[in-house]
Each structure stands twice: as C-alpha cells, then as structure tokens.
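Peer 1: Structures incoming, each one as structure tokens.
Here, each number is a calculation from the coordinates, and none is a lab measurement. Note that this is a predicted model, so its numbers are computed, not measured. Cβ atoms are built from the backbone, for glycine too; each structure is taken alone.
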Structure P
Amino acid sequence: MLMVDPIFQCDTYQLARKLLDATALRQEAIASNIANAETPGYQRLDVAPDFAQQLKAQLASGDLATSSGGPQPHLTVDTTARSSRPDGNTVEIEHELLAMNRNAVEHEYLSDVVSANLKQLRVAITGRSAP
C-alpha cells in the first residue's frame with residue numbers, strides 16, 4: 001500500500017476530493033432550500049464560506065496532502081441571503097435553480113478529476129488502461 005499512497009496524497013487529488021465532498025453537501029442544502037421555499041421564516045442554507053477559506057489557506061501552506069483531516073465542509077445559514085417576502089423566508093427559487101446547475105457542473109468536473117487519478121492508479125497497477 002505504500003506505493004499507492006503518493007497517488008492519493010497529491011494536492012490535486014486531495015483538493016478535488018474535498019471539493020467533491022462540498023458539492024455533495026451543497027446539493028443537500030439546495031434540495032432543502034427548494035423543499036422549504038414556502039416555509040415561513042426558513043433561512044437559506046449553504047456550505048459555510050469559511051470552508052473555502054480554510055481549504056485555500058491549507059493549500060497555500062503546502063499542507064493539504066500531508067495533513068490528516070483538514071477542513072471539512074459543513075452547512076450553515078446563508079447570512080448574505082435577504083428576505084423580500086413578509087414571512088421572512090430567504091429562499092429564491094431562481095437562485096436555487098442556478099446554484100443547482102452550477103453545482104452539478106462543478107460536481108461533474110471534480111468527479112472527472114478524481115476518476116483520472118484512479119485511472120492513473122489502474123495503469124500503474126495493471127500496466128494498461130481500462131477498456
């Protein structure tokens with residue numbers, strides 16, 4: 001297993017993996033936001049903005065691939081969302097649909113990055129690419 005570790009410890013793979021986790025969590029938030037679009041007082045959820053800042057700092061320090069754990073995405077109330085409705089709900093369906101589409105594109109791209117790393121591993125192990 002020691003020969004495989006460097007492949008999974010490269011910054012590109014680790015960054016893509018953490019961002020992929022964030023897109024999966026963001027999809028849950030978007031689904032919750034859409035489901036509660038008519039719930040009075042509901043506050044829009046999103047991945048906490050400090051996750052991206054912490055991840056960027058960890059990448060800049062060169063500590064991303066070597067650290068265990070590191071920043072993990074988590075959901076929080078979107079403090080930038082404002083209510084234009086009298087019931088205090090901060091969800092705008094148009095915004096959620098755009099966020100859902102953007103998130104789907106990001107998820108697909110990051111999945112491709114992770115898949116490419118796994119394909120490299122397959123080539124390293126078997127000596128040939130997948131059919």
Structure Q
Amino acid sequence: MAEKLHFNLVSPERQLVSEDVDQVDVPGEDGIFGVLPNHAPFMSTLAPGVVRVMNGGKETRVFVRGGFADVTPAGLTVLAEEAVFVADLNAEALSNRIRAAEAAMNDEEALAETRQKAAFEVAQLKELQSSL
C-alpha cells in the first residue's frame with residue numbers, strides 16, 4: 001500500500017476532515033502549495049481559496065478563509081477561520097459574500113491594506129464562483 005498523508009481540516013464550528021489521503025493542495029498566502037507524504041515541516045498562513053484533497057483518484061474541494069496550515073512529520077493540519085465544502089455552497093450566498101467584499105474593497109475610509117485584502121478576497125470568491 002502506498003504511503004498516505006494524515007490530513008486534518010478544522011474550523012471553529014467543527015472538524016471537517018480527518019483522514020489519510022494521497023495529496024492536499026492548499027492556498028497559502030504566498031501561493032498554492034501541494035503536500036504529499038513525508039513533506040518537509042513548515043507553516044503558512046492561508047489565503048482565501050480552495051483546498052483540494054486527492055485520495056484514491058477522487059478529489060474533494062473545501063473553500064477556506066483565514067487561518068494557517070502546519071506540516072509536521074505527523075501530517076498536515078489546516079486550522080481555518082472559515083471552511084465549507086464547495087459542494088455545499090449555494091450561488092446566492094456566494095454572490096452576497098462577493099458584494100460584501102467589494103464594498104470593503106471600495107471603502108475609501110478603510111486602510112489601504114484592508115482594501116487590498118478585500119480585493120484579493122473578491123478575486124478568490126469570484127474564482128470560486130466560476131467553479132460552481
């Protein structure tokens with residue numbers, strides 16, 4: 001049997017995933033990174049985006065926002081401020097989130113860094129919307 005990576009995905013509400021998998025692709029702050037069994041240890045903050053979990057030829061996608069990923073010899077743990085299975089997303093709720101992020105992006109009284117983060121979130125949410 002091929003080696004597996006132990007993967008945990010946890011949000012404040014619940015543990016979404018705890019299983020041995022083939023590979024996980026994570027949206028890190030510096031770009032998407034893939035984690036396979038025996039990956040070198042490191043930590044990364046999360047960018048809004050989709051975690052892709054590959055196992056036995058099947059792919060599961062989970063939208064995450066905020067948090068961090070921790071790769072250790074024991075596996076990968078993603079602690080997300082928000083996480084939802086892409087299959088559970090509905091188009092109307094996603095459109096509402098995009099409008100809210102666009103409002104934050106266009107708020108002239110907000111700090112430039114806040115507007116920049118909102119613009120990044122809008123781009124990620126629109127990418128997610130296109131994949132529904």
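Peer 1: Between structures P, Q, where is distance in nm of label points 7 Å out along Cα→Cβ at positions 42 and 106 highest?
Peer 2: Details: P: 2.1; Q: 3.8.
Structure Q gives the largest value of distance in nm of label points 7 Å out along Cα→Cβ at positions 42 and 106 among P, Q.
Peer 1: Moving on to the next point. Suppose you compute relative contact order in percent (Cα under 8 Å, 6 or more apart) for every structure in P, Q: which one lands on 34? Walk me through the numbers before you get to the answer.
Peer 2: Working: P: 34; Q: 20.
Going label by label, the one that fits is P.
Peer 1: Ranked by Kirkwood radius over Cα pairs in Å, which of P, Q sits at the highest value?
Peer 2: Largest value of Kirkwood radius over Cα pairs in Å: P.
Peer 1: Looking at structures P, Q, which one was helix-only ellipticity at 222 nm (-39500 (n - 2.57) for each DSSP H run of 4 or more, over all residues; to 500) calculated from, given that it came out as -20000? Mind dumping the intermediate values first?
Peer 2: On the way: P: -20000; Q: -8500.
It must be structure P, since only it matches.
Peer 1: Also, quick follow-up: Just checking, which of P, Q has the largest value of distance in nm of label points 7 Å out along Cα→Cβ at positions 34 and 58? Show your work: numbers first, answer last.
Peer 2: Details: P: 2.9; Q: 2.1.
Between P, Q, the highest calculated value is found for P.
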